[in-house]
Structure 1
Amino acid sequence: MDLSYLQKARYAYKPKLPASLTVALSEIKVELGEATSSLSDAEELKTIFKHSFGKPIAVFSKGSGNLNTKPLTVGVILSGGQAPGGHNVVAGIFDGLKKGNPESRLIGFKGGPSGLIENKFIEITASLVDEYRNTGGFDMIGSGRTKIETPEQFAASLETAKVHNLSAVVIIGGDDSNTNAAMLAEYFLEKGSPISVIGTPKTIDGDLKNEYIETSFGFDTAVKTYSELIGNIMRDSNSAKKYWHFIKLMGRAASHIALEVALQTHPNICLISEELEVKKLSLANVIDQICSAIVKRAQNKNNFGVILIPEGLVEFIPEMKNLIRELNDIMAAFKDDFVRIHSFEDQCDFLAKKLSPESMAIFSNIPEEISKQLLLDRDPHGNVQVSRIETDKLLIGMVEKKLAAMKKQGSYTGIFSAVGHFFGYEGRSAFPSNFDADYCYGLGFSAFVLIASGLTGYISSIRNLTASASEWIAGGIPLVMMMNLEKRHGKIKPVIKKALVELEGEPFKAFAAQREKWAVETSFVYPGAIQYFGPPEVCDQPTITLKLEKSR
């Protein structure tokens, strides 16, 4: 394998651990707190998680420990979309296992949860794990989005675990994957199996967090990567002074990425989906907001700027949300009829008879290429694939139309030229930042300690993340503690609650206090590349979001 100079250098990086995990295993004390409850719906969840409900929070400290140092065999799964640092979680588990007993083994299930169901695996050896330390991607064993949810899948998972004589399964994933981990842990307990199931918090979207999970891994690297790219675009925009850049960013259910990148780069406009939903802002309201900034900047001869757009924006705008819901229902109910219609014109005629007048008016008014994207194949759950909708082009098209009308009225005299971008995959597999390299390694090592303590149904936790790594607090949080009941795909299900941007939270308030100024003035910040080498105040800083949240 050909290596870049950076990759060679990153192999040599030694991730920092919380002080409680740097001692001999016999000196790691696992302290268990009081019984816990769930986020809500406690009585219902007690019946679903008869064996898992009420587990105590675990915290690791220096003291007299009693970890299992017998040979263990652990299986690990990478689940869902990639996030920088996943390989370091695997490395942390591996090193913990080998520190506990050199005869311990780590099995990697290939292609996500389906690897456990179908018994597709490789053994992760020292030479293999050394090839991937401090690197991005999930290519060591691959990932997948299969959910373990049918009785047959649960039974097959247990059978595979028994075949390998596993002591534990570690699932590295987001809120859905860790919900899956909780269900699998409960199933193993119900069947009388001693096999532990441990989760770790992964998602670049940043929507898996709470009081005990301060951030999900990968978010730090992703937002720094996007901020570098957007800073470069801002510098170019401020140099050429002739383009408006509409930049769509990852984040379907939550706008954490857009908000953090805005705090790092100071764009002219950053749309926050959660705010649009709370204020019930229409698509016309959004276009008016954008055009207002463009007109004001044009009056100062600034016919350029940068606008950030969360990926899931269209699902938060009331009339677009209704349109998408109606389209999903129609395409599910009349699937066979619809697939036989080949021309877009005939599809429009068909939909005109099925959509409500309000939704048909929206469908007809948005740019044709966006209407076509709304009709693309649905995901396995029958939902529109939002990542394939070019929201940047939707807004550009409607802004162009409004500005043209304003120009005819004489209320706009500027020049509008726009460029659309989507920054998504660029951030998912980057070399992890020092923060994520450290955080992920600690999460992996903590997962091992939870396993060696005989615990199951936990998510690995590292807290106090704005302090130096030595002061981080390692432990584990019961997965059921983070759960509630929600309606998903027409059924009430137990799920880990997604964390949305809080409009009363410090990060949003810091953004809101500056955005009117940023809209008119050129206040761009150019963060530059992620730093791996240099003073800690440059290289090891957490996100602005995390600092503001912890300042309360």
Structure 2
Amino acid sequence: MKKIKTGILVFIVTINSVFCQTKPQNFQTIDIETLKDKIAGGWAGKMIGVTYGGPTEYAFRKAINDALIKWTPADLCSSNTQDDLYVQLSFIMAMDKYGIDVSAKDIQSMMATADFTVWAANLQARKNYYNGIYPPLSGSPEYNYRADDIDFQIESDFIGFMNPGMIQNSITISDKIGHIMNYGDGVYGGTFVAAMESAAFFENDIEKIVETGLTAIPNESNYSKIISDVVKLHKQYPDNWKLAWKELDDKWSEIDISGAGIDFNFDATLNGAYIVMGLLYGDGDVLKTINISTRCGQDSDCNPANAMAVLGVVKGYSNLPEEMTTVIRQIKDSAFLHTTYSFETMVESTYNYAISFIKKNGGTITGDKIKIPVQSIQLKKLEVSFPNVIFDTVVSAFSKEKWIFRGDWQVWQVPHWEKDHPPINQSMYASKNGDELEFTFNGSGIALYGNIFKYGGIVDFYVDGKLHQTIDTYYNYCKQEPLDICIWHVFQLNPGAHTIKAVVRGEKREESSGTNICITSAFIYKTGEKKNEKYKFSFE
């Protein structure tokens, strides 16, 4: 009897301990009209930022833009033609078709079959779809040379708008969708932006919003490190963003893999830093925010668009400058290119999805009040797309002493952009079964550039005598035929001498008009420390 009572006592104590350790869930409260106003503000901010910076996109690379920026609110009329908006609207259209739990593959399919052109990581994700490579492999560094690019960062706003205050749900959805086209820092860029937008529904302090965005990504990632550097620089130079820009550029401008060897930077990290530069130095002012984000250069339409999407949520549509919202009201029923959405229906749809996610995650609606649960943050293991990879050199396919061409290789010519000029030697090409090229290099990685187009055929790539990958170089979606881009790559080889070989199969997919394989150059990479890993700020 005594033993039984002791057992019961222990059981009761254990149960009480469990209940005592369980914390009641915290909630944030927002009213329906405020939620709608902030969603509208986010979308309007996106439209404002992208039209403001649009004319300067990649016009200033590794340089501050000190030129006159000619923009008036009337320019907002062109916002419904911007890919920063219509690409992510295609993702929402996939949700309309398949529901809020739409798979990444179905979103990839919607983007791949849409009637608009795409570039960079999105282009490779589309090509991967038609080659039977689906998420998450479609965005992985093995199948996407542009894995760290800016694409998902540009297209992630809708996730933040649909998850007010629900940072973890925003992270979960970002992880799913971001891996359609990106990996590692490429995914973290979109996750960071969406998390800031989620936080902005309940927080007005920009620094705290940035801090919340950082909690959504691994602090060991380069993306987290560069944003943390912007925060430090802002504290060091609170009244001089140009000094901060210079320090940041000196440390981080050479991290880009897909833009290596050129001054274009497509990487999410540096462009993400320019988003935060605009937000921190903008001091909550609309024009100041988009002006600084734009003048930082590189992808200078996408960066102010993301910055203003965050600030638009903070302010809400009703607190944006009247001269801007007047124009948006005038075009509120105009459809965005390639979509079924207008500004009016886009805001309404986003609100409805936000309510669905709120309810799914334990929130409630009573009258005009919405209670949204505060979520704990859980992050996955760090992803790094190209660890210890640094650019070395580029070798043109016309440097014939470096290449061995066997079979019937010829020069592919394209018309000169100026009349009365001879055609340009664009690439070396072959089309017959057994035609091959050989290239030997010293390093740990290589990317072969060439053409993917309507005449593209199939080619086998070998590394040191072993078949590495078979590539189909056909591409003609939306009549887009990208020339001189990466068609095949391999990294993480042992440092040293390697020989790669491309063997033309003389085969093609049914849609192709030829079996041609075009090669323009080889980008060589080596193993080593990146500049940012050994750089110290001047004030440290």
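Derivation of every value follows stated rules applied to the coordinates shown; laboratory data play no part. The shown structure was predicted, so the numbers you read here are calculated from the model rather than taken from an experiment. Cβ atoms are built from the backbone, for glycine too; each structure is taken alone.
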Comparing mean count of other Cβ atoms within 10 Å over residues 310-317 across 1, 2, which is largest? 2
Taking relative contact order in percent (Cα under 8 Å, 6 or more apart) as the quantity of interest, name the structure among 1, 2 where it is greatest. 1
Comparing FRET efficiency 1/(1 + (r/R0)^6) of positions 238 and 366 (r between Cβ atoms, R0 = 35 Å, to 0.05) across structures 1, 2, the largest value goes to 1
Can you tell which of 1, 2 yields 27, 20, 17 when semi-axes √(5λ) of the Cα gyration tensor in Å, for residues 174-357 alone is derived from it? 2
Which of 1, 2 yields 6.0 for distance in nm of label points 7 Å out along Cα→Cβ at positions 246 and 454, as computed? 1
